[in-house]
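**Q** These are the structures, in structure tokens.
Read-outs: derived from the displayed coordinates by stated rules, not from any lab. Remember, predicted model here, so these are calculated numbers, not experimental data. Cβ atoms are built from the backbone, for glycine too; each structure is taken alone.
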Structure P
Amino acid sequence: MTAATGAAHSVIDAFERQVAAQPDAFAVTQALAAGTLTYRELDSWSRRIAGALTKVAVGPGDRVVICMSRSPALLASMLGVLRAGAAYVPIQATEPEQRRIGVVQDSAPVAALVDAETRALFAGRPLVILDPADVRSVGPAFRPPVIGPADLAALMFTSGSSGRPKAACVTNGNILNLITDANYLPIRHTDRVLHHASVAFDASLFEVWGALLNGALSVLSAAGHVSPNEFGHMLRDKYVNIVFLTAAQFHQQVDIDPTAFAGLDSLMSGGEVLSPKHVDVLRATVPGIQFVAGYGPTENTTLVSCHRVGQDEDLSGGIPIGVPVQNVHVAVVDPDGEPVADGAPGELWVGGASLTAGYWKRPELTAQKFVHPRWPGASGTYYRTGDRVRRRGDGVYEFLGRIDRQFKLRGFRIEPEEIEHTLIRHPGVAKAAVEPRTDHRGDRRIVAWLVCPRGMPPRAELRAYLRERVPEHMVPSVLIGLEQLPLTPNGKLDRRALPEPDWTSRSFHV
């Protein structure tokens, strides 16, 4: 393999350059487990997987589901799908069956890559089922297709307001821009990057490709649930030095054991508003650690902007979302889509090299959210984030809240309308309203107010019903029965008049 010159044109091209540069360097290992794969070994395995996929007619433009536990086989499968010219569709094994079926129906995959633990989930489906552990040879007919920056790399499904999840179309070029020559957290070949997020969560794009496309070691989080008390031991086991956590995970870890971060060089966190108090504890406990506050929707490939928090920076006014990452363009606009002056609040629109190619098979929604600005000198497409921000005089952006009702909880983006639509499909529920609320301990929770003409169904029944249809993080913590939902004078739901839960009473809780 000869060394390539110029910018990489695909994820596989960038990965092959690392294989050529350091074939015997370690590429992937798993925390609290033995064994590693070198870049040469991971490359070879991915080629065998790609060969097996092409034998069953997978090729450019196709989609392949990946549903398996976190293991080296997972990374080999992602590479194998891309090497075959297809796009991977990650599905978490713990997703409710109906949601999993919906993702498969929407993405229309040709095949699914599974392991022994997940194979049964796809039994009876009209898919070619392959286990990477069973792949032994490429076969003489395999010819790698030419892949370019605009070719689809992954479909990342997120919550949808209509009750139907939507998928952002992540291209090869999107991933390359996220990872290559990063101005927010450069990754070196000597680094060890933790892969802790679900592969179906967009943080995994940074974790996996940030390591493999920069010649670093990808350290997979230990199998099973890792408690905050065990987290530090897991990091120390493989000398991890770069970690990405959601804000909720970061806050929880700081509350229980901030010394877990003692061996890190860099820690990035985002997904929700970060607590300055928790960052202060981190800085006091681990002096010198580089803490990066990250912000961005899936539609812009994980990150729009980042803020490197200084060791002595005053955070009393909150933690800003920082400045745009490389090759990302942003604008703060008024309701008419016109730019506002520095300091004025407005909706954040984002464009540039990280902007995904719209929503999969959702042209109306794509046209609504991916727009072409009209202001002088504007060009290209921008995504309307629905977030209210302002740009300070020093060019740093501050997050002010949501324009619409979408919110994030424990790093997951949630459309309350999806939960409402699901609840009112229950035969005992006539109306539903869902909102986030902060309980007496300061924790954010999902609350559902229900109108049930024949009486409130048992909460255990509602919990089981929801768990079959939405992920666990979308199941409300509290269910409250009402005779009627409160209305405004013009007949619309008055969300501000929804009664506050009695947080000390367990009778409301699911």
Structure Q
Amino acid sequence: MNDLGSYQLGRCIIRGKSSRVTEATYLETGVVVAIKQVNEVASQSDKDANTVKEMETEITILQMLDHPNLIKYHTHFGHHGDLFLVMELASGGTLANKIDQVKEQEKRIEEHFLWRWLCDVASALAYLHKRRVLHRDIKPSHIFIFQNGLQAKLGDFGLSKAFSDTTQCAMSCVGTPLYMAPEIVRGEPYSYGSDIWSLGCSLYEMAALVQPFTRSDMDFVALGHAITNAEYPELPPEVWSTDFINMVSKILTVDPLHRPSAQTVLDLAACKLVSRIQDFQIIGSIGRGQFSEVHRALWKSSGEREVALKRIQIYEMDDDARSEVYAEAKMLQELAHPTIIKYFDSFTEEMEMVIILELAAHGDLSSLLSRTRHGNRMLEEHQVWGIFFQICDALHHMHRHRIMHRDVKPENTFVCQHGVVKLGDLGLGRYFSSNTYKAHSVVGTPFYMSPEVISDAGGYSFKSDIWSMGVVLYELYTLRSPFAGPGLNYYMLGLKPQHVDEVCL
């Protein structure tokens, strides 16, 4: 993804004086993205130069971050004097668009949506602040909507600041005046609490459909007075719950030391979400892992559809493991394909991540091989090649999207209706950016690991999946592992070609 010729440009999403954002399709994979473009030369004015500087800051910050409630960075490149930033496309637009739409319809946004969006943005801010990043320009036009309004993501990091280990505060007066915290207006040092204030202003606007401190005849002096004294019209209690009004009041506290942290806002807001897990009737257990359990369940609001419900206890995980869970849901969402297990939705509540997936009617491939072996039978050759072709098709699609599976094996291959075989369980999957070609972590299932993964020398890439696929092909023919043998354990496993007997990979 390093050349404009790799993309087919579509509609212009938004246009500014010196920049624009365009919808585009990456031709190699068909993935639809958003491309932000500014003039790299920036010779016309100081404002143009600031626009380029902001985009360079945004690129630097985005490359540091990976969270399900932050807009995903893909790549960036220069082309004919312009700078291009390729990002995830927000299918539902921004919250500013949503507010305008609701105002035109003379309606209001239902409160349960506001709690959900507040949870999502607070989760993103807790992640940013833990990594010493201050956003500095939170407002509805920088909050993006996904999944038919069920998910919000924070974006636009042009004014963001990453603190060093010795820096605690910022001084520059930047941001959008209507969302600036009192300490910024007063010219005082400010820190993470300023982001919380801006979040409170945005939350109020989502409810009232107007900014809390705007007036028809207001000048900057009057605006500053209103902000520094937190003078805004109260939300009507006959429309909004007491808990919601109190949340806005807590966040819009003048003294930054008395404002809640992003994590506190997240914890309080999460308690107000309607439990989505109650929408499922558990009818059986499919499997269990160290941190997760997969259930067979009926999805009540989806016509009693049978699904696989993967429930992951993320509160027990460290940050890296939790990131892998979020990445699995994101990859499944992006990899819609006939030979990959279908992703329906995902959500988090009470520190549990729940992923709703297609149910494999006939279990996994390992169970099929076991039944065949115990019946003293072998698979027909046309069955072997039919299964193998579908695994190849799934991996080809993943690799085109620069995703490596890293744990291809019969237990992660599923037999669905009408003999369709699908690859699933992307818990160890790895997405490669355009500048990354190798992984180095030794992960996977030992009997399916390629030699370059086991040796941990120089890294490995997509062809390690091909090795694993070859091991599966051997098992399809022989109903046993090519590397299993009497007395052989994981530590003795060298995965050398001479260990393979009878069938050559």
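**Q** Comparing distance in nm of label points 7 Å out along Cα→Cβ at positions 288 and 464 across structures P, Q, which is largest? All intermediate terms of the calculation are to be shown ahead of the outcome.
**A** Values: P: 5.6; Q: 3.0.
Going through P, Q one by one, distance in nm of label points 7 Å out along Cα→Cβ at positions 288 and 464 peaks for structure P.
**Q** Upon calculation of log10 I(q)/I(0) by the Debye sum over Cα atoms at q = 0.05, 0.10, 0.12 Å⁻¹ from the atomic coordinates, which of the structures P, Q produces -0.20, -0.82, -1.20?
**A** P
**Q** Please state which of the structures P, Q yields -10000 when helix-only ellipticity at 222 nm (-39500 (n - 2.57) for each DSSP H run of 4 or more, over all residues; to 500) is computed from it.
**A** That value comes from structure Q.
**Q** So Cα extents along the principal axes in Å, for residues 200-279 alone, computed for just one structure, reads 50, 29, 16; which one of P, Q is that?
**A** Q
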